[in-house]
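I've put the structures underneath this note.
Please treat every number below as a calculation from the coordinates, not as lab data. Fair warning: this is a prediction, and the values are worked out from it, not measured in the lab. Cβ atoms are built from the backbone, for glycine too; each structure is taken alone.
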Structure I
Amino acid sequence: MEHNAAIHSQQCAILDAGAQYGKVIDRRVRELNVESVILPMDTPVTQLRDYRAIIISGGPQSVFGPAAPKYDPDLFTLETPMLGICYGMQLINYAHGGTVKTQTVREDGQYEITIDPSSQLFLNLDLKQQVLLTHGDNIEMVAEGFRVIGTSGALPTAIENARRKLYGVQFHPEVDLTTNGKQMLKNFLFGIAGFDGSFTVGNREEHAMREIRQHVGDKKALVLVSGGVDSTVCATLLTKALGADRVIAIHVDTGFMRRDESKNVKQALEAIGLLLRVVDASQTFYHATTVIGSEPTQPLNQVLAPEEKRKIIGNTYMHVVDEVMNDLGLVPNDVYLAQGTLRPDLIESASSLASGNADVIKTHHNDTQLVRQLRQQGRVLEPLKDYHKDEVRALGTLLGLPEALVWRQPFPGPGLAIRILCSDGSIDQGTLEKIQLELKAFETRDIRLFVLPVQSVGVQGDGRSYKYVVGVSGNVPWQQCAEFAKEIPKRVHGVNRVVRILGSAMGSFNATLTPTTLTPLVVQKLQVADDIVNQVVAEAGLMKKLSQVPVVLVPLSFGIADAHSIVLRPFITNDFMTGRPAIPGADLDESVVDAIVERVTTEVPGIARVLYDMTGKPPGTTEWE
């Protein structure tokens with residue numbers, strides 16, 4: 001065996017076996033102030049010797065299958081502490097002579113397991129633990145030298161070889177649904193591997209500024225500021241590194257921003273000495289069209305389909321930015337393009353900087369002609385490429401940005417345009433009636449359930465779903481509503497989301513829709529409602545506790561002519577892969593919800609009802625479109 005006892009490195013290698021949650025492992029490790037590097041599963045041992053610890057990720061393959069990720073056969077000759085997660089645990093066991101078998105029944109979801117608290121991996125934890133299991137294979141025979149330290153029924157869920165500091169867990173300690181997963185990772189990184197926790201945002205700021213100066217030299221930096229925390233922190237960091245006179249910051253107001261957002265971002269950046277050029281392109285966007293396939297679309301203010309809206313907005317953004325750059329006379333040799341790309345974005349784009357095994361999920365939206373030229377010439381700068389969202393917020397605070405901007409919640413690129421459900425007013429009455437019959441099993445004398453004639457995006461069976469919404473009305477406790485949101489999508493086909501209808505109980509439901517498109521008056525209605533919700537949430541001190549609070553405008557009129565309804569979506573997540581609704585009475589005071597309902601229904605004309613989304617992720621996504 002190779003001896004690594006004298007290692008002074010403070011880096012942890014994450015070997016990527018095709019993990020669904022690879023970026024979440026990376027984020028969790030970095031939250032504990034340990035630097036992590038994601039590497040391909042087949043990284044040679046010669047490149048792994050100096051890492052203080054190795055984590056082997058989960059993955060979709062079987063360790064004994066033909067498509068199993070390749071790895072250096074000398075990997076387990078290292079005396080480096082290792083933690084295998086899901087596939088990684090099976091690989092550690094298999095590589096040491098144990099056996100792995102495909103089970104007849106998969107375990108997918110949150111389960112209670114029993115652990116051995118005497119193991120250093122589970123130090124200071126209770127005997128019973130809630131964890132996320134997602135697997136079809138399981139250990140059949142434990143390898144010699146290992147012992148079982150966790151079980152789910154008769155199946156092993158954790159193993160260890162304490163002498164060699166080799167550990168494996170069948171569950172995912174990196175996600176929220178494993179309630180004490182962060183403590184388990186902490187036990188491994190500090191108690192077992194001996195990290196010192198010195199990888200902090202504070203001591204990385206100077207490194208980022210040094211990198212900016214080295215790349216840009218005597219040129220200028222161009223940054224497109226969306227209004228979100230990532231691009232705003234990026235612009236601020238550039239200004240500190242280069243000086244305001246060498247930073248060109250552009251903000252495009254699409255007309256779908258939050259209320260006064262463009263003005264507020266401009267003021268915040270001017271306070272640190274940076275001039276932000278704001279381009280009001282709202283009318284351009286409202287009337288914009290594009291071509292999908294070979295067919296031209298209708299103007300955006302007449303379009304109903306969510307994906308058409310996204311494509312029109314994305315393409316129009318490119319054209320507007322190209323025009324602004326031309327007006328400024330910018331050419332590739334004059335500037336570097338700085339982007340607020342984060343580490344998770346690189347992982348999702350399967351960048352070689354992060355994870356070569358990850359599937360390509362998305363590409364950058366600001367792909368203009370000039371951007372493409374700059375990329376070809378190597379003139380794109382991503383100073384936040386080593387940061388996760390929480391680290392960017394910490395950096396923004398260090399740079400002196402106001403808390404309201406630093407803690408601005410994630411906001412979709414197309415803005416409020418995809419938080420407005422558009423409709424021509426038509427209803428598929430036959431489908432609604434069929435689903436309504438299936439809901440009868442859940443009703444009581446005091447609780448009524450109604451299938452609402454709107455559809456939203458969800459995630460079910462590892463795929464995208466587009467299904468109807470169920471509304472709960474009556475004297476129903478919040479926790480029971482949350483249970484409905486778990487059970488109804490499982491048992492009622494055609495449903496992926498459950499909301500509580502706030503206000504007076506309804507004995508019947510008037511299934512009418514207000515014809516709705518992206519017109520200025522409709523957008524303004526949501527802007528005002530969204531602003532009220534954010535004011536109340538901020539005044540209640542909940543901006544940090546609630547990960548996101550999307551506010552959605554839906555065309556449900558409840559029988560009132562030209563009326564809409566507002567959906568509240570308070571959501572709690574740390575990994576942004578899974579999450580749960582914030583439950584009034586537990587996660588926030590019910591008076592906060594009451595205050596929102598009172599203000600929205602009295603201050604926003606044409607609002608029939610306020611609904612509260614009780615759906616977890618899965619089966620519902622965070623956004624409705």
Structure II
Amino acid sequence: MPYTVSEKIILSHLLEGTLERGCPILLRIDQTLTQDLTGILVCQFLDAVGPERLGVERMCVYADHKTVETDAESADDHRFLKTTAEHYGAIFSKNGNGICHFLQCQRFAAPGKTLLGSDSHTPTSGALGMLAIGSGGLTVAESTLGMGFRMSMPRIMNIRLRGALRPGCSAKDAALELLRRLRVSGGRGYILEFTGEGVGGLSVSQRQTLCNMSIETGAYTGIFPSDENTRAFLRAQQREEDYIPLKADEGAVYDEELELDLSMLEPLVARPSMPDNVAPVRETELRPDSVFIGSCTNGSFQDIARAAQILRGRKVHPDIDLTVGPGSRQVLRQLLDTGVLQVLLDAGARILECSCGPCIGIGQVPPHQGVTVRTSNRNFPGRSGSKDASVYLVSPETAAATAVTGRLTDPRELLPEHFEPVEEPLSAPVDDSALLRPSDPRGRRDRPILRGPGISELPTRGPLRDRIEGVIGIITGDGITTDDIIPSTPETNRVNADIPRLAEHTFLYLDPGYAARARAAGCSAIVGGENYGQGSSRESAALLPMFLGVELVLARSYARIHRENLINYGILPLTFARQEDVALLRQGERFVLRNVLQGLERGELLLELPGRDLAIPARLDANEYEKRVLRLGGALNDLKQKAQGGKKTT
């Protein structure tokens with residue numbers, strides 16, 4: 001039987017289940033990653049279980065978000081992550097070494113392998129033919145313990161690429177065009193598998209951009225075949241031994257197909273405040289305050305060198321603040337060695353540390369009602385650290401042209417007369433001195449884990465109750481993101497590991513009084529719309545509501561990772577049986593949910609509103625594992641029960 005690339009990797013890692021679409025499956029995971037915003041919880045979960053050794057080939061812990069350490073809490077977090085990695089035998093990447101997705105692809109990702117990361121942009125490593133999926137921290141901890149990764153067998157969408165990118169157009173424009181067609185939920189339930197003659201013309205760096213932004217369509221991941229471009233990239237990284245050829249079989253069957261002609265693309269922009277609000281640059285008039293080139297989406301040498309082609313011999317416009325953030329120290333070294341860094345400095349660009357930075361609102365926060373053009377992957381309200389700023393997403397070439405003219409500019413207007421395409425470097429300055437590898441894969445148990453005072457204990461809840469009574473705490477609209485649930489601000493990033501303090505910021509931008517009301521209610525529910533919880537994988541968007549007493553969410557539909565996180569924290573992710581019923585609910589109204597345990601088994605529950613003698617039918621589509629976790633009150637309770645039962649975690 002002919003198989004797709006995705007099916008081949010899934011089959012070789014399948015522990016339970018079949019390739020039947022929608023069937024629950026359990027996958028063996030080869031590598032896991034986490035970082036300093038989500039990794040505190042991952043490491044706390046590991047320490048709660050205390051395994052004798054890790055159950056994956058490699059676990060990597062990255063300090064890549066809060067690298068500047070402007071407060072003691074951030075420094076404490078990094079010390080906690082470093083000592084936990086040392087204690088259990090994981091790799092720790094030091095501050096400033098680079099962004100987790102970028103470094104994982106450069107130094108560890110491999111074709112045919114599986115990767116699970118506690119960051120939604122983990123699919124970046126799909127550029128090397130790796131099945132790389134983002135998930136919540138608790139799920140990543142389970143996989144790190146050797147318990148595998150549970151998911152529903154995805155549908156597979158063939159993204160058939162034709163033609164080649166023309167000068168002035170980039171893989172970022174291809175990613176934005178996919179978003180324009182699929183929107184932010186059109187890939188839900190799918191793996192996006194890139195095929196076709198256009199694949200061979202894309203470097204690994206360009207493939208990284210497409211895989212990185214595959215998650216913005218709601219997909220599990222994006223993946224490319226492993227070919228000679230893959231081999232060349234791995235050879236440059238001095239690890240050609242990781243290369244294997246991997247492509248779809250002739251006659252492989254896909255569930256859906258979308259064709260994209262790269263030669264027909266033009267420079268595009270995603271306008272506020274969704275990455276699928278895409279239009280041609282030539283049709284968009286805009287005068288921004290700042291421009292940022294970099295991030296895990298477009299921080300490669302190729303990306304920045306192409307931007308430098310436009311900046312060469314020119315100066316940044318007086319009204320623009322241009323910052324450039326390389327994806328890793330290796331890229332920074334390449335920019336230095338090739339003279340590209342000098343071009344950027346001569347043009348007037350500021351060079352940032354190799355970290356996530358502006359993408360997540362840590363530094364370079366726009367002013368009130370500011371306008372910024374960026375090469376990052378998301379432009380949700382507040383994502384940049386400023387609630388009312390407008391963020392526009394573009395390619396590195398468009399960003400550079402905009403920095404020069406002071407207005408959003410089609411880069412083809414400024415291409416040099418003798419344009420020469422920037423190729424992927426044939427060799428790379430490999431230096432792993434900032435990757436602290438364990439001297440013993442079993443860890444150093446004689447080394448203590450150092451926990452700062454701002455790292456609170458993990459909250460848990462008891463088993464699922466058969467009767468749940470409370471109030472409707474908040475009613476949201478469609479497209480609520482995890483940034484809406486817990487905004488990314490300097491304060492939330494600072495207290496990111498202090499659950500009681502962080503909880504005060506829940507729904508802060510949407511409803512500043514929410515946290516106090518939820519605390520006072522004791523037990524409450526959240527009502528959401530379509531694609532509730534899209535965006536970042538941050539599980540604090542589920543943990544904090546649980547801490548505040550939320551026991552159920554009732555929405556039209558969910559983003560995959562957030563739904564998974566809700567279950568992990570014992571929150572029932574219900575959906576409306578009748579979509580129109582959302583209009584019947586009122587904030588502050590009391591509700592009752594009876595016979596919950598029986599309803600969990602049936603997948604059908606009734607939300608009663610006693611004050612109006614009204615009942616809203618709801619569904620709960622959960623597999624047997626998810627039902628078990630919900631009955632126990634969350635995945636941490638499940639993990640502890642397994643550990644106490646003597647089940648191996650290796």
Comparing mean count of other Cβ atoms within 10 Å over residues 35-42 across I, II, which is largest?
II
Which of I, II leads on relative contact order in percent (Cα under 8 Å, 6 or more apart), largest value:
II
Given a value of 29.2 for mean count of other Cβ atoms within 10 Å over residues 115-122, point me to the structure among I, II it was derived from.
II
Calculated from one of I, II, FRET efficiency 1/(1 + (r/R0)^6) of positions 195 and 243 (r between Cβ atoms, R0 = 41 Å, to 0.05) reads 1.00, and the structure in question is II
If you rank structures I, II by Kirkwood radius over Cα pairs in Å, the highest one is I
